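Given below, in the form of structure tokens, are the structures.
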Structure P
Amino acid sequence: MDKQETALLELGRVLRGYGYRFITPTPETHREINRRDGNGEGRSLTDIFGWSRPFGEAALPPDLQRLLVDAGVLDSSGPLLRSTVRFSTLGDFLFVHSAFPTEFGDAVFFGPDTYRFARAIQTEMRSDGAAPSTIVDIGTGSGAGAFVAASLTSPQHVIVTDINPAALRLAEVNSALNEIAKVEFRQSDVLSDVAESADLILCNPPYLVDATHRVYRHGGGTWGFDLSLRIVREALEHLAPGGKLILYTGTPVVGGSDLFFAAVRPLLADRNFRYAEIDPDVFAEELARPPYDVADRIAVVLLVVHASEQVNEHAA
């Protein structure tokens, strides 16, 4: 890691030493909480590094302020200071990611989808006692999915990929912060720069149509799931014998029909897969604008594909 990443790592370690914890809510909740009276300015570590509130110089211990400067993540352009990163806890893990609001094209997102994805990985791996030798996480973002999976077993090789260099930088910091070993970081468009086969492939891709095409949010195509379809195609070609794909993504439900499942089902012919809704109703605010203004709802779903032929399971 370079000097800035090392400072960011030390910042995370100091926050952990202070007993810092923060669960990141949805952007709509985050926005609403920060609008409340008295929440316009940060006064605590949670205010500054969780709720992303601007703060006065006296609100932050000098050691943390110095680390923010050294890490290049202190915005001093206005009358108050502001951290351009925030830290979130997931169980005993601590992850650094982009500050709220995540408006920039290369923002690194962490939120409720991350928690659901992590919980799905834990449930899936514990239920079948999986012990993968090689794990590949596509579009890793903060690295949460890969590092949760790696903590449950002892993989020989963990490959985290992302098309976004900013994500890979933060993922490298997070691997060190959470003491995850044997991790390799690759800038890759899906699996274009991964030749290896994998026992476990993970992905929590963007799945919405985003007008500004932010990398962490825009999934492409008419409905936002074209990237998810591409990931399934490429991942199935990279699964080792007995391997498994865990894909957490979103789907519009229109007239009672799950459009992503209808599109992905032909790719799963003769495959052993399970498909189920994780949450039936997310991003309700998107239903007020195209293309989702004709949808009943947006759901998040889990697709698990095994590299073997058995009975399929599709649960609504």
Structure Q
Amino acid sequence: MIRTLAAFALAGLVAAAPAADAITVYMYSEYIDPAISAQFTAATGIPVRIDTYEGQDEMLAKLQTGGAAVYDVVVASDVIVPALIRLKLVRALDRSAIPNATNVDPAFRDPAYDRGNAHTWPYQWGTVGLLYRTDKVTGPISWGLLFDAARQPGGFVLMDEMRTTLAVAQLFRGGDVNTRQPAEIKAAGELVLAAKRSDTCLGFDGGVGGMNKVLAGEAAVAMVYNGDAVKNLPADGSCAFAIPSEGSCIWVDVMAVSAQAPNPAGAHAFINYILDAKVGAQLSNFVHYASPNAAAKPLLVKADLDNPAIYPAPAVMATLKYQTDVGEAAAVYDEVWTAVKAQ
């Protein structure tokens, strides 16, 4: 059993959060080692329920329609954090209840999307790329495998996530992933729509769903998150993952406490537990995403630390772009995405 500073710090929170008061965590599917939930319950007496989503748009809609009063901890991508704060869907954190925040790598502190980490602490970070069948795809890996009809290798899957999919379409066009120009946003939408209308397009899906279609041989290529791909790559070499030559998106998923969390003390305790060095390493070693926890680094699996699909080489890192809040232009993104999905 893990008995570190995290476990002792939790003791003060248990009194405010009786054992019967479970917490509900809302996150992407297949994104936590189930043993961590059990360990947390053993250490604190607080049961954990995991509810999942596949896209940020789905998550935001759920929180806006009552989910903010259902979920305690919300795991969300950095790009959507400003909206969560602006819409008052998450609450300011009690920093004294999260002493393990000192374990966070300085590179992930005081981010532009949440100055001073007032509302969030990082969970994992990673990239978006292409999972492909090696017998169907040869040569340089490019977003053209999705967006260039002459290069589509067979069945392909688009990611059902507005900003990320429009962002990589912009990268293929040579544009800005955070553009606020309506004409550029619409051009990216037209590119995605043309891909959707291709005879070989298998439609939109979450990253896990697209991955499963490639692994099953139903698709030749799909847009996926790197950790999902790395964790599930078959040993026979029939599938591979790569970041396209045009670059891609880099993201940080964060933990926040819902504005109307039924058990805010338990939520803070869970965030603190995840930020423990041993637990942080256990998490990353299971999900195969990169850890923002500096104290966890010595405990990470060396094969993962050396894997460029998880920790990209400097030259690849230079091609990765963070998505940022686009302010009032978000309405244009919504309009364009709604049109793409409807046609």
Structure R
Amino acid sequence: MANTVLRIGIVGCGYAARVHLGRLSALDRVLVVGCADPDRGAAESFAAQASASSASTSPVAAFTDHRDLIKQCGADALAIFTPHLSHYRPAMDGLQADCHLFIEKPLSTNVQEAADIVGLARGRNRKVGVGHQYRLLPSLVEARRRLSAGTIGPLRLVTATLAQGWLATHGGAENSWRFDPKVAGGGILADAGDHLLDALLWSTGQVAVETAAVQHRLESGLDVVTAAVVRLAGGTPVTLAISGVSPGQLFEIIFFGERGRLRATDHSLLEELGDLPAQAVPLAEGGPSIDENFVAAVLDGSPLCCPADEALDTVRLLEAIARSAATGQAVRLA
């Protein structure tokens, strides 16, 4: 685009929005022009914080309705940090107003809404980035590169595990809405768990075609443990385990090939070839944040870390796992 500064409106003014505001405020080419949240107090508090961190002398405007933000602030892009069930409407309204979008993951809580967003963005020629920032981890970037190069031979099996305490590690009580099935629309699987699913699909370069899953749910409907078997398009089987009741944390994907294996965590990568001992793989320094990636994609035309059409594959798998667990049947993905 011709502009040298990206004017961004923030929709949803909670914990996630403040995390991203810190990153956006550090970028010279970004101007936060407004924010919206149904909670007037949250919107005004966020606006004050954004104004204090802005180089502009104009205060950041606060609204209770994202449509007023779109009409009055002249934003080039919307960054959507609402509860998961509320991503769809501001995304569609923003695209209709020719805004680019950054949407905190997941893209949506169901495939139809996600497909609508992707289709409208394509029709409007707007960029939509999704917050799957695990794609930027040096360990996963290098694992993807080595898998593509065939370093461990043909891929035959993948095991993927995510374990954490669901509340203590996610911003305390203020952020607990993320796991309320009535608010978030998917609980732990669709929140922390979708990082694991997206990383799995992205690193292997494949999509899922079939899954069978079981879940343990609390009376409220919150999924605290999910176990699933997934078949990738290339025929490779995957085992998934996602736990929200672990006293410790673990993010791990192990790729088994005919000539060796790779073990990727969120901070390291081990490679084991043949009978040789496992070796730590040197990793590059961390690159730009996902926020910086989005800004560069809009202003400079560089590739998005996670474009919406790729995030749609993760939504399909999330929905299929939930459906399989609810019905007790294997589910084929369209």
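Since every read-out is calculated from the coordinates, none of them should be taken as a lab result. Given the structure is predicted, the values throughout are model-derived calculations rather than measurements. Cβ atoms are built from the backbone, for glycine too; each structure is taken alone.
One table, with the values for the structure above:
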{"quantity": "Highest-scoring label, criterion being relative contact order in percent (Cα under 8 Å, 6 or more apart), among P, Q, R", "calculated": "Q"}
{"quantity": "Structures P, Q, R, by distance in nm of label points 7 Å out along Cα→Cβ at positions 107 and 131: label with the highest value", "calculated": "P"}
